[in-house]
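Take a look at the structures below.
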Structure 1
Amino acid sequence: MPVRLPDADGDFIGPYNRLSASQVNTWKACPRLWYYEKVRRFVMPQIPILFVGRAVEEAICKTLKESPALIVETAQADIYAETPLDEDGRPDREYEQRWPAEQLLVLPESKWPMDIESLQHWANRRVLSHLAVCLEKMRIEWFKHDRKAGDWDEDVDVERCAKMALNGIKMHMSEVSDCLKSASDEELNSWRKGIREDWPAPDGRGFALDGHPLAQTGSMSLIEAWEIARPWFVDPDAKPFMMNAVHPEHWFQGEYDLVYRWGGQNKIIDIKASLGNSDRSGDYVEQMRMYAYLWWSTHEKQRIEGLEIWYLAADSIKTIEVPSEEELEVLGVELKTLWSKLREETPSIERCPPKPAPMRSFGPGGVPSEETTDLTRCQRCDWSHVCPTGEFDNQHPNGGKYHLPGMVAETVTTPLNEIKKRHTVTGRVHAVIRGNQPRITIAEGNSAFADVQIKASEHTDGGATMPEDLKKGELVSVGNAFFQINYKGALILKVDPFARVARLQEGDDEISLHTPRARWNVTGTVVYRTEKRGRSARGDWCRQGLMLMDESGSLKIEGWQADWGPQYDMLEPGNHVVITNIGIDGWAALERGEMYRASRLHILHN
């Protein structure tokens, strides 16, 4: 079973505190790098090649999802309707209407590929059709990212992408060919009866079948081999991160690319749209070993049969030795210890020293190489300009008082870790507005009102974020919510999955709406700038921002282009700045500062 969902009643860790293979590898590369990216939440530059890999993998999966008995090679890429999803964004087990594959007529057998070569030709045409759509989808996603870097048109080689996608299909066709030759009669008959895995390979059909519609008689046909050999993968229509395998104790999770299950095997495949000749190839081996542990721990200590890395640019398959049971036991202890060190309680920066591991050398296909490199990990690190082992040889600000131009009085700034980001207030319900975006208004006396926006219906600890039958006049608390004053001076409370509206009894302690502090002055070092552009009915818009860090913490600050002022265009990473009069907003574990019309950016002399 490639998917193992968390137990809602027993999960006391939650999705934001689990360990993952990427976190483990980042920590081993450099503890300070892990700290910057997982605690300070620095986001690396989003270059096009990162999105290209996702496009290639998605195109391959969309092709594997299809059937040559239903779709001709020249069909449009979106011939399947979207997979019906449940409220969590997973394929819906309760969906009783016709699934996407059931909405298509079976093609006449004369239209089916009749040999491996024609099936390969069909799959090649389909993957290239999907690739064009997936690349455009990823180009749009890249363009929307506020940390995008590089140039899509110059950096993306469409022909190279096509070769990688075709290589992935060729590797899968080897599995189909083997399945046709060696799958057992028992497996064939089981498939023909419509017997399916608890999480079947995505094929546009539901979870239960009363006999497979493409079943034939006699020995296995080529079409049946295509269907039976299909690996499990994350349905391309599912929402991100909804089909993870979660450790029974909830402290580790991962998401497999492909899992082949025909022939009684369980083989995990990781798809890499690369040559495999970089330092990361060492990480990929460790990632597969951790996936082997995750499978073992979620399958009653049954080991995975195979581990492979498909290096699509090298047209090479690297086989990873499956760890022994003793090795898996040791690996589990190591991972649990690391989780306790990193996630049970957030470590301080002092416990995450800047001690980078040596760079490793690999040839195409992830083959270890004896060649040495003059490049150090610090030289290729995105954060060397703010790290003491990199280019940074100064101290980061940490609050303090500043005489700013045009200001008579000193400006007092607050260290970033001392900003109170969430607040609890009380009031009486003045109005209740229900619907897709429910809101209530709470009042303190007849003079103070706050708009409470219910942005999430369920709390991370379980239960609703607001009572369904709330009525005007009831006394309530709005707990752990983001508190803002908008540009009109109105009070706003945002209820996300970490906040909750609760009834109070008469006589309970009350907290005034005037208690929370809504605006702050901050100082720090600029780590990087961000920018998003788009177009709405009102015309073009631009949101700009920066990541700020001081000795105690970090904070992403965003605002409309006009609110930043002329000094924003002069900013460079490493500058020390003071920003006055910002608000605090966010969602779940992600918090950010908000620039307003009255906010000001000042660049200090470093």
Structure 2
Amino acid sequence: MSIDVKKLQAKQRPEKEVRALTLEQEKALQEKKTIEEEFLYRKGTITVRDLIAPASFQINSDFLKLGDTFVRTLFIVTYPRYVNIGWGAPVINYNGTIDIGMFFYPIQAEVILKQLRDKTGVLEAQIVADNEKGAPRDPVRETALRDVEQLRDDLTQGIEHFFQFAFYITIYAKTKEELDQRSGQIESIFGTKLIYSKRGFYQAEQGFNSTLPLGNDELMITFNMSTSPIASSFPFISSDLTSDNGILYGINRHNNSLILFDRFSLQNANSVVFATSGAGKSYAVKLEILRTMMMGTDVIVIDPEMEYKTLSDAVGGTYVNVSLASESKINPFDLPRAVGEGAGVEDILRSAVITLKGLLRIMIGQPIGESGRVGFTPTEDSVLDRAIIEAYAKKDITPDLANLDGVEYPIMQDLQEILDGMEGAGDLVDRLRKYTEGTFAGLLNSPTTVEMNNQLVIFSVRDLEDELRPMAIYTIVNYIWNVVRSSRKKRLLAIDEAWWLLMHEDSAKFIFALVKRARKYFLGVTTITQDVNDFLRSPYGQAIVTNSSLQLLMKQSPAGVDIVADTFHLTQSERYLLLEAAVGEGIFFAGERHAAIKIVASYNEDQLITTNPEQLFEIERARKEFEESFGTKKE
């Protein structure tokens, strides 16, 4: 029996195909079911897209509204003949939230060369025609011809390449008015560079999409440019605070460059340092002091916690411990040692009377009226005025005195004796007596025994009671001010925990006046505080910041970062930088420029200025081990 194999195979093929088709259908159905299950699952889950998507999206003619945020996109239409390198820096460093989109479309060189050849022929024909007519030369056409010829040469030699360049900037604001204001500011910035920009009209959504990190150019508004001008628009720039002169403040965290600066080269040499406890503010100031001394500058420090003692001992400075039992005394009645140009003894006396009354308000002033402000009644104020003048007159210091050479100044006891003999001054005498005969007699009732003939002089007030600190610091600052006015010399005055001076209106006024006038006497005042809220909420604290060209902001607490951000006009990213900054990191302001900074010190510098208790303990332990090993322990 013969079997036709071909017929049998032909008969079996449809059955195999049916089974294969059935398997494919089952597989497709299974995949469809899996996709539907996956879709149902994902429909009930939260994705990143859901988290970042706005609650609403409203499209208007020239702006968008994403939830509560107003958005507008600007695009550049034309550029001037020349653009400087980094022309986009003012926009990139703009104090506001912006997105920037740049698109580069390369064009084949032969296409551009053909167009440039035609353009060259047109320009040359126009110039020749003008010459034949005897018309005056046209500088615009001649300049355009030179530019075209130069570009043709560069393209032919491969020096330059040709692109179509699109530049878009999206601005964000909380209100429509703020959006219009910021748009005007950006347009003004471009206008100063002779760059003409426009707002997207009925293309707000396309403009917004073009600046999203998706790489989609939905506007397609380009400008023809060669390589060189496009390179000048490179956006990845950072603030540069490096100068030819000055000291090293730290490392620029934007680009790892050095921040070298001379604070005396600015409008004034004052600075403020704001940071929480342990953020490294005293470390940064001591490092600046150490490096400033190497440049020959004298430094004076008011130290509330004896943090500068090691530094003083290392450099041979003068350390003055001001306390009730200390032999170091400062007489608040002292006057400047020499009379400056245009100033007479009468002017100096008048200023001294005002300063002394400010000190006495802190010492013996009482609440006046319902406001609770500490001061004197009009009668008491008049009595004190006359008593202070008579106290100076008792020592033969009168307005008609030629100079102050060799004079002896009165002390607080002399003022009390004069008040004791004046009618209506009994209550003042009773309040003053504790500073001349009572518990606090050892502080302000003695001739000055302090000398400031060293490059580094540090006044410590750690051992003073909190009640006495404001008046002691006030007296110290006044004494320093007298020394500064006596001779002009490059000096720095660092006031640590300056919020003590803002506790009383008179001391706040005094420090503000000192900061304003310091520049005239070649003095730079460094104001350091960790109590940012109280300092910046004081009108005098705000004024001190305004009159300080240098500012160093380090790690801030969540409770104080808002007022710091408002005062210094920080962006949201800079605000987060201060909240998350590590020890020794912050933002350094110098005039109108600022940059993120990291304070760095060498090993030897670090050993001298560190305030880390653990590190200080290790240094002390190592010192004791060395002394015990080599027998160098001092008696």
Structure 3
Amino acid sequence: MNATANLKKIIVQALNEIWGLEIEDTDVLVNETRPEFEGDFTVVVFPFAKQLRTAPVKIGEQLGNYILEKSTAISSFNVVQGFLNLSFNNSFWNVQLDEILKNVNFGYSEPNGNKVLVEFSSPNTNKPLHLGHIRNILLGWSSSKLLQAAGYEVVKTQIVNDRGIAICKSMIAYQLFGNGTTPESTGIKGDHFIGKYYVSFETHFKQEYKKWQKSDNGLNAFDSNKKEGEIEDHFFDRFKNEYFNTYSKLGIQAKEMLLKWEDGDEDTIQLWSKMNSWVYEGFEKTYEKLGVYFDRNYYESDTYKLGKTLIEDGLKREVFYKKEDGSVWINLEDVGMDHKLVLRSDGTSVYMTQDIGTAQQRNVDNQVNRMVYVVADEQDYHFKALFEILKKLEEPYAHELHHLSYGMVDLPTGKMKSREGTVVDADDLIEDVINEAKSASMSRGELEGVDQFDQEEIFRKIGLAALKFFIIKVNPRKRMTFDPKESVDMQGQTGPYIQNAYVRILSVLRKSKNNSTLEVLDYDDLQELERKLIQTMFQFPDFIKDAAEALDPSSIANYCYNLAKMYHRFYHEFRILSAETESAKYFRLKLSEAVAQILKTGMDLLGIEMPDRM
């Protein structure tokens, strides 16, 4: 039991013994004491005042005296209004440091018997992974790691969007303009190779549409369908989808290919399988660069027919209703939403249908207690509706569905567009940040004497830390702008800044050659900053638990930054190798070792590796 948990237990006991009040540990709120007040932890007394009909200050005083009598770890207390501030003695903090050093998995919880499925990445097979995918992947991966650290068994999965009109666009473009080339013959990575044809389709489609606009058919369409006073440019922007579906030769070819695919045409399926295999190979290389893998993959080509049985069952139970045209809907007005289509009039599925079926299939396959969907905030409404529908269907997992909704990522140059080829590919971005790290390191000349292979490995770790940390440190809900140059700054709130603290500690430890028989418990002259470092590390388990429950890795990123910043200050203000006494030297070396341990664990939870040198 950690100190705050033990403190809560004592307070529960005190409230019962002194006033006869029975409460649970969860009813006691304990926070870190604010810097302007004396103390380490603060108990919030206000909630008990009304129940006990006693002034908060009086409750605080009596609780303080009780705790001082019962706990040997508390050295003093003070009461400020309804807040009881408690100070722990030096020996308590020395013991905490000793416990951290003895436990390489400090911060991790015991298995809790619950199983969580986390879906992330979920790319389309018509284009390579890009910057937006990177934020999704990093959030999904780090959330998975946090849930594992908090005691959950985690299944990491993705659903690959490998069917539909967008995929057929790439296939048609390859047939028309590919000339039999392959990723191998061109030397282009598989997903980039296919993405080139998706962009090519859009380029040729725009040329076709522009030409059609000046034709008799185009001018007639404008005259017949324009709104009053509408100019040609605005009309044709609005009319683009209608043109694709009704007039476009390329559009007709893509739709015909989709029908052939759905009918199982052998040649179409063969082309589809070959092109998808190229993309999967490309995706795997990018995932490997990011240090990411999945336990189970789902494919939309397998799942798009799922859900119909649940819809039929829901109709019988009057969860859904059928309109005159045969389409099936659900009324979600009771939860503040509208009526939602779940099956078209011709009996074909919509995305909601297959998402309902996929959720059920995943539960059958994995027997999970919770499911987490990592998807951009553009789909907030969809997932809210999905979760409500599954509740109405009384699916056993329906009340433990979570949408990790995140904001989009921009570059300093603005937004990105896949169809126009203006997206920043994940592979290019990874290469860019590694090159930025290399350039910054070479300019400082800090790796002289390190062989070429080891240097490249260091640049890789620094570059990826820069990329990952810069993205993860932002609260998922916020939209963000990624700047490669800013991400590698050694002095800012960056991954390399934290790595630098870790490397600095390793350097100190290498120089120490410490063979002392002393123990950290022998040091009794604990300084305020030393105490603060231990207190910050002591809170690491709570940060992990809170971050896991909130599905917010940014809190761990900021925790690591604050700990690194505090250590950098400690390094500059205190002597370590030339400390004033042997016990101080030993203690500060062990304190440094513990900080390195926590930084390495914390950054690993974000999927970030730590280098030995920089």
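No lab work stands behind these numbers, since they all come straight from the coordinates. Source: prediction; values computed, not measured. Cβ atoms are built from the backbone, for glycine too; each structure is taken alone.
For this structure, a couple of remarks:
- Distance in nm of label points 7 Å out along Cα→Cβ at positions 194 and 578 derived as 7.3 - corresponding label from 1, 2, 3: 1
- Structures 1, 2, 3, by mean count of other Cβ atoms within 10 Å over residues 58-65: label with the highest value: 1
- A value of 88, 65, 53 for Cα extents along the principal axes in Å, calculated from one of 1, 2, 3, originates in structure 1.
- Structure from which -18000 was derived, helix-only ellipticity at 222 nm (-39500 (n - 2.57) for each DSSP H run of 4 or more, over all residues; to 500), options 1, 2, 3: 3
- Of the structures 1, 2, 3, the one that 5.8 was derived from, the read-out being distance in nm of label points 7 Å out along Cα→Cβ at positions 330 and 426: 1
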